[in-house]
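Please treat every number below as a calculation from the coordinates, not as lab data. Bear in mind that the values here come from a model prediction, so they are computed numbers and not experimental data. Cβ atoms are built from the backbone, for glycine too; each structure is taken alone.
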Structure 1
Amino acid sequence: MKNKLAKMWEKEEKIIFEGWDFTYLQNRKIDEKLPWNYTSMAKRLVRKSESVLDMGTGGGEIFSSLAPFPGNAFATEGWKPNLSIARKRLRPLGVKVVYVKDKKLPFDKESFDTVLNRHEAFDAKEVSRVLKKNGVFLTQQVGGGNLRDLTKALNADTGYKKWSLRSLTRDVKNAGLKVKFAKEWSGKTEFKDVGAIVYFLKAVPWVVGNFTVKKYFSHLEKLQRRLNKGEKLIFTEVKFLVMAKKH
């Protein structure tokens, strides 16, 4: 049985994850609905903008859904394998995709009406610098307590830093932006099988650093036993959203 489980999970471990597309986990990872709709909020901002930037676009999956774009539209991405995916998806929509390896943004001062950021690390002062006067910054972030119960079940240290709504709003205010909306949320996500956990942890490597099936097999096996007893594998997600304006 152990060998069978190991082979099955190692197969999940080897599947290539591209862009920021989790459709492979459809019906295998069930997330509680957020109390806000980031995409709808972002789309409204794009409609009113003459220039827009999407930070950490992944494969452009979310950003592409906001089209049509103004004439001055850019996206950044720091993971090289995603660049070709994002460019293929976004170039036909008039978006220029730029490789950015750190938090410094390669754009002139006051370049954008809107800066969007979904789950990407950032320097608030850099965001403020590239925003025009009255420009808006919208970001959804993953909190430091995200999936802490999952990492505890694996006896692993969480890969998330101490990152909270309070620290985010402090950084934004210190950068000269005025917070217009701020909300934190804690909800549940359910994994229907252990293989889905394996795939997820390989796709999002900062949740558990250096995750491998071999290294965590005994803990994965405990999770499987919980499923076998009829328990559900439910864990806690933490996210927060901030909208801020430059005056």
Structure 2
Amino acid sequence: MKKPTMAIQLYTLRDHIQTAEDFDATLARLAAMGVKDVQISGIGDIPAETQKQILEKHGISVCITHKSFEWMRDDIDGVIAHHKTIGCDAAGIGSAPGDCRGSFDNVTRFIAQAEEISAKLAQQGMTFNYHNHAFEFYRMDDCKYSMMDLLLDRTDPALFRFIPDVAWIHYAGQDPVEVLKKMKGRVKVLHFKDYLFDHEGRRRFVSLGRGIVDLKACYEAACELEIPYVAYEQDCDWTDGDAFKSAEESWAFMMELDKF
């Protein structure tokens, strides 16, 4: 059993990483919290070389990214060059494009494109990684399968990897621990997210440990399965509207988990 390294998904702080100056200031705050690893997502138009310089300045590494599937499909050489510059070997997408969902044909076409991309990444010592939401777990109308069924069963485990999001898995009515077991050996970065339902029945994302996801069980599974990284992510609904405050609260929760 091996403990994962804790990280922060910068999509949580996306409003604060749109310029090089803000990216620098944000990494300074994270470094002061003790963060040494991040996922880059939602960043502004900052050259890869500039990102590298700022990352090195603060002693922070990039464990994975979220980039557009279209960029990977249309300019894989550019994607590879970008990731090599920032020192990251795991290229991820936040979701399948709309025309790659909803039907057996759409998903199988997506898988074919993704595996072509994955093979090119593998030639450079890199991996392709897919981040889920809830829709992947719902049965598609035109067949007996869910999209996740197909992604798990009809992709090459050596090429197609996952960035499982425990909150979205839970919201889809699945047990995150059981899903993680199905993904064994295919996960570099696990997303920790939490949510609850308010008095009007609306889903609200919350800081880690304040919602209904059993994050301790997820952490124990991450240790058991030797998942290398656990990254905090929050889409919205930050504490008092302050993404940094939510990040600080969630990081403190992760540090407590790390003591077990």
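Name the one structure among 1, 2 that Cα Rg over 2.2 N^0.38 Å, for residues 73-200 alone of 1.24 was derived from. Value 1.24 for Cα Rg over 2.2 N^0.38 Å, for residues 73-200 alone corresponds to 1 out of 1, 2.
Assuming 1.08 is Cα Rg over 2.2 N^0.38 Å as calculated from a single structure, say which of 1, 2 it is. List each step's numbers first, then the result.
Details: 1: 1.08; 2: 0.97.
Only structure 1 yields this read-out.
Can you say which of 1, 2 returns -12000 when helix-only ellipticity at 222 nm (-39500 (n - 2.57) for each DSSP H run of 4 or more, over all residues; to 500) is computed?
Details: 1: -10000; 2: -12000.
Traced to structure 2.
One of 1, 2 was used to compute mean count of other Cβ atoms within 10 Å over residues 169-176, and the result was 18.9. Which label is that? It must be structure 2, since only it matches. When relative contact order in percent (Cα under 8 Å, 6 or more apart) is calculated for each of the structures 1, 2, the largest result comes from 1.
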